[in-house]
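S.K.: Quick heads-up: structures coming right below.
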Structure P
Amino acid sequence: MVTQADDMTADMVIAELHSRNVPVVRFDSADFPNDLTMSAEIGDGYGLSGQLSTTTREADLSAVRSLYYRRPSGFAFPGLDGQDARFAILQARYGLGGVLVSLPDCLYVNHPHAIADAEFKPAQLSTAVALGFDVPPTLITNDPDKVRRFINDHRRVIYKPLRSVEYETNGTAVTIWTQEVSAEEIDNRIAGTMHLFQRMVPKKWDLRITVAGDALFAVRIDSPVLDWRRDYEQIEYRVVQVPDKLADKIHRFLGHFRLMSGCFDFAIDADDRPVFLECNPNGQWAWMQAPTELPMASAFADLLEKGRS
């Protein structure tokens with residue numbers, strides 16, 4: 001289990017695995033090198049072998065059944081400056097990280113390379129179109145004139161970031177939410193980088209589908225705000241069924257990106273059609289388990305316990 005210390009999702013899955021007496025080694029990339037060591041050997045007629053050790057546990061690399069790549073905080077070498085830190089970080093990434101992505105007979109949930117490929121929203125949207133999902137008209141650009149024309153053509157348009165990023169205003173952490181924009185708000189600052197604009201879906205409610213292997217968990221989300229993440233206190237949850245045709249498209253989407261799991265967001269429009277918004281290949285789901293009583297942690301534990309079949 002590769003993740004940062006504060007990860008409720010990982011806590012829930014590990015608790016489930018412990019209840020089954022399945023051995024787990026948990027660590028964060030930031031633990032290296034003070035609280036994490038690794039030695040790997042390759043060659044002389046055999047594949048990769050070796051050991052990974054934390055302060056409390058040790059794993060035989062050749063016997064790792066599965067790897068749950070959650071949200072590691074990244075390599076850091078606070079005792080080094082400038083080019084020394086950059087050198088150490090790169091060696092750790094391509095050494096320790098390179099071993100972790102090369103484990104023999106290991107099930108990845110998900111493989112870090114697959115996560116990286118699937119996080120590009122243009123790739124997600126174009127793949128969704130090819131698979132037959134309903135996808136709202138989308139513009140990705142740094143041309144302010146094209147943005148204004150797009151808004152005039154579609155009337156109601158939303159903006160959302162292409163990638164979430166840590167942001168601060170006056171020392172306070174802030175989040176860039178999905179929000180409606182008007183043509184009058186668009187100025188030449190748009191030219192400074194790329195942006196994503198999308199025709200607003202006149203939605204009745206939101207649909208969140210979490211996938212763990214063959215298991216799909218669908219939750220209806222009712223919220224009075226455009227981006228329901230802005231206020232979890234006002235959300236109402238209801239478990240719903242996934243139509244077979246939609247489930248088939250979801251599994252084909254995951255197969256295209258070589259993913260074992262993902263969290264899909266849809267807007268249900270006025271005609272009750274699920275409109276594809278995005279898929280988070282490493283999404284959060286733990287907060288939904290208690291109010292819905294869906295066995296999501298158990299499904300992820302099933303996947304990890306079984307490993308590669």
Structure Q
Amino acid sequence: MFNRRQKHILLKFFSMFSVVRGYNILIVVIAQYLTSVYILAHDKPLKKVLFDVNLLMLVLASAATIAAGYIINNFYDSEKDLINRPNKSKLDRLISQNTKLSFYFVLNFAAVIMASYVSFNAVLFFSFYIFSIWFYSHKLKKLPFIGNLTSAVLTILPFFAIFLYYKNFETVIFVHAVFLFLMISMRELTKDLENMKGDLLLNYKTIPIVYGEKASKIMLTLLIVLTSVPVYLLLRRFDVGHMDLFFYLSVILLLIFLLLLWKSKTKTHYLILHNILKFIIVAGVFCIVLINVNVVLNRI
């Protein structure tokens with residue numbers, strides 16, 4: 001069906017898609033638009049939000065910056081990934097390091113150009129974001145606490161760009177952000193537990209390596225307790241519509257996570273825990289529409 005050249009090109013495409021984690025970028029793009037429509041610009045006409053060129057440029061700049069971030073992260077973590085994710089690493093290595101770096105610079109340049117369409121402040125924001133991702137990958141990632149905290153902050157920064165654009169300072173938005181930040185922090189710490197073998201061999205000073213598995217589990221337990229605060233506020237103090245179903249489901253899944261956490265000992269166990277958190281985060285993106293299921297009809 002495909003000749004050798006076509007197969008080679010197809011493999012290269014999937015390799016680059018794997019390196020930039022295209023599926024994650026797609027989720028971020030969807031999340032930014034849903035957040036804009038249902039939370040940040042809920043009082044604006046739907047067409048004005050969906051066809052806002054400035055918003056499109058911010059979303060595309062975010063996507064380009066995140067893709068570049070995954071490339072530079074892959075560049076610095078190539079040896080560790082060979083240990084922790086051998087199958088993915090083999091696919092990623094179909095693209096040369098020089099090609100990856102070329103894409104890295106092109107994507108960052110494109111992000112700044114797209115940001116310049118919006119404003120000079122947007123250019124400054126994305127320039128800072130690009131530098132922060134590089135500095136995290138180069139220096140901070142190997143440090144306990146600082147690496148985890150920086151990773152969580154960098155993950156939510158694309159939403160901060162949209163937040164600054166709409167200048168919506170409602171308290172409920174900050175509570176949503178705290179919930180997301182805590183979930184991402186838990187995911188990062190769980191990933192560290194999952195990747196202990198490679199981190200130990202390559203001298204990454206992650207929390208599980210420096211303080212041990214038990215201390216990491218205690219920290220995860222405390223993070224779950226802290227997560228109950230924004231969940232309580234969103235369920236009892238704010239109107240989140242039918243999205244309350246998502247938060248009730250999150251509580252159930254976090255309790256299951258907690259029970260499994262203290263029984264987990266192997267990489268496979270931690271991978272399951274990681275996938276539970278990933279499911280909650282991704283489900284949260286699509287459940288944003290439950291805040292007001294009639295929003296599309298009401299704002300056309």
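Computed from the coordinates by the stated procedures, all read-outs in this text should not be read as laboratory data. Note that the structure is predicted; figures quoted are calculated from it, not measured. Cβ atoms are built from the backbone, for glycine too; each structure is taken alone.
S.K.: Quick check on the output: 0.70 is FRET efficiency 1/(1 + (r/R0)^6) of positions 276 and 292 (r between Cβ atoms, R0 = 25 Å, to 0.05), derived from one of P, Q. Which one produced it?
M.R.: Details: P: 0.70; Q: 0.35.
Considering all the candidates, the number was obtained from P.
S.K.: Match the computed value 53, 47, 44 of Cα extents along the principal axes in Å to one of the structures P, Q, and report its label. All intermediate terms of the calculation are to be shown ahead of the outcome.
M.R.: Working: P: 64, 48, 39; Q: 53, 47, 44.
It traces back to Q.
S.K.: Who wins on mean count of other Cβ atoms within 10 Å over residues 148-155 among P, Q, i.e. which is largest?
M.R.: Ranking P, Q on mean count of other Cβ atoms within 10 Å over residues 148-155, first place is Q.
S.K.: Then there is this: When you work out distance in nm of label points 7 Å out along Cα→Cβ at positions 60 and 140 for each of the structures P, Q, which one comes out largest? Show your work: numbers first, answer last.
M.R.: Working: P: 4.5; Q: 2.8.
Structure P gives the largest value of distance in nm of label points 7 Å out along Cα→Cβ at positions 60 and 140 among P, Q.
S.K.: When you work out FRET efficiency 1/(1 + (r/R0)^6) of positions 52 and 124 (r between Cβ atoms, R0 = 30 Å, to 0.05) for each of the structures P, Q, which one comes out largest?
M.R.: On the way: P: 0.40; Q: 0.90.
Answer by largest value of FRET efficiency 1/(1 + (r/R0)^6) of positions 52 and 124 (r between Cβ atoms, R0 = 30 Å, to 0.05): Q.
S.K.: Matching task: 1.53 is the computed value of Cα Rg over 2.2 N^0.38 Å, for residues 76-187 alone. Pick the structure from P, Q. Don't skip to the end; give the middle numbers.
M.R.: On the way: P: 1.53; Q: 1.26.
Attributed to the structure labelled P.
S.K.: Given a computed value of 0.90 for FRET efficiency 1/(1 + (r/R0)^6) of positions 156 and 268 (r between Cβ atoms, R0 = 25 Å, to 0.05), which structure among P, Q does it belong to? Could the numbers behind the result be given before it?
M.R.: Numbers: P: 0.90; Q: 0.30.
Derived from the structure labelled P.
S.K.: Out of P, Q, which one gives -26000 for helix-only ellipticity at 222 nm (-39500 (n - 2.57) for each DSSP H run of 4 or more, over all residues; to 500) as computed from the coordinates? Before the final figure, lay out the partial values.
M.R.: On the way: P: -8000; Q: -26000.
Label of the source structure: Q.
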